[in-house]
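What follows is a group of structures, each given as structure tokens.
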Structure 1
Amino acid sequence: MSSRASGSAAITSSKPEAASVRQATSPPAVAVIADAHVHDIHASYGGTPFALNGVPLTLRSWADTRASARAFNESAAALTAALTEVCARGIRHVVLLGDYSDDGQILSTQSLAARLHHWRQREGLSFYALPGNHDVFGPLGRHNTNRFVTAPGQSQLVTSDPNVAATEPGSRLSPQMYRKGQPAGLRPMAAFGLFRQPQYLHWESPFGLDDRAEARLFTASSPDGLIRHQLMEASYLVEPVPGLWLLMIDANVFEPRDGRHDPSRKKAFLDPSVAGWSALLRVKPFLIDWIADVCARAERLGKHLMAFSHYPAVDPFDDHIGAEAALFGQTAVARRTPTPAVAQALIRAGLQQHFSGHMHVHSVTRRQDAGRQLTNISVPSLVSFPPAFVIATPQGANAAVETVSLAHLPLDPQLMGFYRSEVPPEAPEAGLHSDRYGDFLHAQLTARSYQRISRHWPAELARAVFTASAADLACLLLSPEGGTAGLGDPPPETRALCDSQAALHGLTATDLTATPLSLVVADWYALRQAGALLTPHIPQLRLQILRFLATLAPAPHPTQTDTQRGFFSLFLQILATSLSRLAP
């Protein structure tokens, strides 16, 4: 539950009303960049730098990168490449959809802000930022701890927490590692939409025209109502050029936990990375009223309205049958999926199109309610597979969207050599011999997919996946034994049936037996994440195999996952959904 300290959700524009028809001149295109996670390798975070070819750098290891959902050392270069492309296309307005910093470290945010000021001064770019779960934390902030490389295979713990620093000899205590709260953590980014700027034609918060932090406070309460904290609301509406309204919604929700009184502690709030829009409906319901008011005014005034938040308002994986939770339990993906009530509330508020980040997914998903539709455009990250951003061009009620891939970017050969120095020669990794950014991130995702199998899958099934082939999976689904069938050693008649079915899809028995099932699973994760952006990174033969396996998924949707056949039946239903996102 929540309450506002001041202000009204119904805001009167500071500009005279225009005619109630859409303005004749179309507003300019907007670049939308999500999850840049900028880590400045040339800055000192307080640890011992690592000299790479004589240049002192603050680097994360390949071991950390391999296990992470994002790349670290490549992040600043990826942002530079994206902004270079933006400028080459003549675009001057850039939305940053949260998680713009590595982990909200004071130094990361300050370094990013300096870069953005540079681009604004040199190229005339205008930036409009929203905080994500990596950028700020609650009203007071929280500690951060990372390991930075001191030599190949060696690292040093650098932290802002004195208690953590005391646990390991040689660690470094650095205040620059601290992640500030709101509003302090937003101050370095103040010039990028979060506070009023002189050049804006209009700017407002949900509480009025006053942009001061103290005028934008609301009260957030714990579920039992006993703990209440004053938090700053970072949402805003800005009109940077005539006719273009950018609705920047702060769905980065900090909901107090029952019984947790100290707001400086990490456990004082429910995890904002999970909370998102579902918590916004409870904690900040006044935002729905404000969104409805903005939508109505935009229609009346003929404005092109574009809406953004860090978190998806519609499930970017379009998992309307709850397969993620049924297969793997309450994973991060399952917990981060917005409830259907989110889309219903936004549709009723009049919102038609929404851009989101957070999940590092390339997808477009839709929900309908009472004959109206909300389209959620999930923007990929710059630092995970697939690396891309989008360009949104206002057209009528919604914007046309173009995805711009960064997969072609060359990799830094010095960094790649550094990564290879960490890996024993007897255990080479394909991603470390890539020469293109997309291939590197695809290999990283493949490695992480194998980790997911070990962590999230039933133990016996996980072991079987690493020894079975695509042919074994096909035989399992075609087996006349039903629920008692398992992977491996099918009877000859089942193998013959599998071969004949594969031939109808242009595949041979060798094609299937030579394809490890673990690689099929990795492709399943990558396809779900990247959609059509996966196709340049996967051989056509493997795509054929995926299409064939998807045809073996039974209909209607299976509900039992306690057998191998039931598990993979549901697994392949999700594969079929992912394949449907590809162009025919």
Structure 2
Amino acid sequence: MSRHELLIDGMTCTSCAEHVRQALEKVPSVRSASVSFPRKRAEIEADPGVGPDPLVAAVTALGYRARVSDTPGKSAGGLFDETFGCPDGGTKRVSGEPALHVTVIGSGGAAMAGALKAVELGARVTLIERGTIGGTCVNVGCVPSKIMIRAAHIAHLRRESPFDEGLPPTPPVVLRERLLAQQQGRVEELRHAKYEGILASTPAVTVLRGEARFMDAHTLTVALCHGGTRELSFDRCLVATGASPAIAPIQGLADTPYWTSTEALASDTIPERLAVIGSSVVAVELAQAFARLGSRVSILARRTLFFREDPAIGEAVTNAFRLEGIEVLEHAQASQVAYANGEFVMTTGHGERRADKLLVATGRAPNTRNLNLEAAGIKVDAQGAIIVDRAMRTSAPHIFAAGDCTDQPQFVYVAAAAGSRAAINMTGGSAELDLTTMPKVTFIDPQVATVGYSEAEARHDGIETVSRTLTLDNVPRALANFDTRGFIKLVAEAGTGRLIGVQAVAPEAGELIQAAALAIRHRMTVQELADQLFPYLTMVEGLKLAAQTFTKDVKRLSCCAG
């Protein structure tokens, strides 16, 4: 007979303990298990030769954390200790009073940044998550999509490149199921390293698995994932519940097996024909990725691609997509969708369109509907996004919000910055989030990157501008790459020459946009930018050349001309 003792984090009630006991006793060769919720441990009797690994796996499969006890008989402290309302629980303030209790709803970029910063500033934190730890970015957003996009880019280069005459192409065989396994393996690694592992090593954070709703401005009720409810009072609260794919109200769509980005990224097959409804970042990124992996793709755009940006951006991307064989239908809103015999049929102003799979990528809606925000006095806009100020304060005292559930731009780096600043403000500090030089990147090929004002936005704000556009056939790096698709456009304030905006469509445009953001942040003029040293044969040198076009004809400059 062998005996094992596990320390178990995450149980919130006796029902949790019972679920764990049942799971352990289902492990082959386990004879009995006794699980104590108050002591947060399990004692297991098993046949000889049974090691701890399958026991730990059985517990973690339920969403808890388990580890082998190295100090039998002692109660384990740490990540999931229940210290709610206990005067001697958690971190202490310098005065010896109980630490400020901060609840965080969510576990994505904004939530994690807020929780960790609050702990750093002396608070104890209860983090509430109803689903998978890590939120959208690492699980079903940025990370898996960029992996898929990169794989598609490699496939494209093997099939077609500017050097095909000297390096004959060898079209790849796309084994989507293997690419998916590689993609999801990296997702799981990052989720553990950057989310689960960090939480596990931060004793001042308690993780509660369940769905939270406000009872009032200082109390939450949590429907626990394994049954039961818990009331939780707090001193401060950060709402960071993220967003989910928004579904367009198209007749018949709800009765079809359409994809959102979540299903598309998790698919282990590449459809022969894919239709994409939308013109958002998600729509164009996944459309090109699937096209390069072998799908025949049609994009149905209600207006044009990138219609909110400088018109030149949408034109450049549309031309690039069409050259790759991607069908871009502009002003093609679908009025009806049907599905029969394994085929989607879409009715549009361009006639019927048919596809094997349909991806709906029409934006993302904030996850606020089930929070009962009105009970706490939290105001939202017409889309359900929580309205916050520059300090991430909501309309309710002591409650803050950050990330995609708010009316701020939906980018994970904005969410993380907002979460950390919210924590500073919740713990007595003062911090604001300045988005005037927020860079944006769309990871298609060529990439789209922008920062600051476009000409139209500047005019709207009453700013008189002067601008220059440099095509990439004037950039040595692009010439050396035999890839001159795209442009770099600089927008300056008339009179002062101060740089206020940059728009770029170029391979790896995302790698140059931060330099532009810093130039704008430091109020540089285009002449000052033109006078800087840039390494030769880099794409970022295009910023210098674009700045030089305000006073010179760059076609008449030698290489590296200063």
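Calculating distance in nm of label points 7 Å out along Cα→Cβ at positions 35 and 459 for structures 1, 2 picks out 2 as the one with the greatest value.
Out of 1, 2, which one gives -8000 for helix-only ellipticity at 222 nm (-39500 (n - 2.57) for each DSSP H run of 4 or more, over all residues; to 500) as computed from the coordinates? Only structure 2 yields this read-out. Among the shown structures 1, 2, from which was the value 0.20 of FRET efficiency 1/(1 + (r/R0)^6) of positions 243 and 387 (r between Cβ atoms, R0 = 25 Å, to 0.05) calculated? Checking each candidate, the match is 1. Have a look at 1, 2 and say which one yields 1.11 for Cα Rg over 2.2 N^0.38 Å, as calculated. Among 1, 2, the structure yielding 1.11 for Cα Rg over 2.2 N^0.38 Å is 2. Here mean count of other Cβ atoms within 10 Å over residues 43-50 has been calculated and equals 19.2, so which of 1, 2 was it run on? Attributed to the structure labelled 1.
Out of 1, 2, choose the structure whose coordinates give FRET efficiency 1/(1 + (r/R0)^6) of positions 259 and 539 (r between Cβ atoms, R0 = 41 Å, to 0.05) equal to 0.15 when calculated.
1
None of the figures in this text is laboratory data; all of them are computed from the coordinates on show. Since the model is a prediction, treat every value here as computed from it, not as a measurement. Cβ atoms are built from the backbone, for glycine too; each structure is taken alone.
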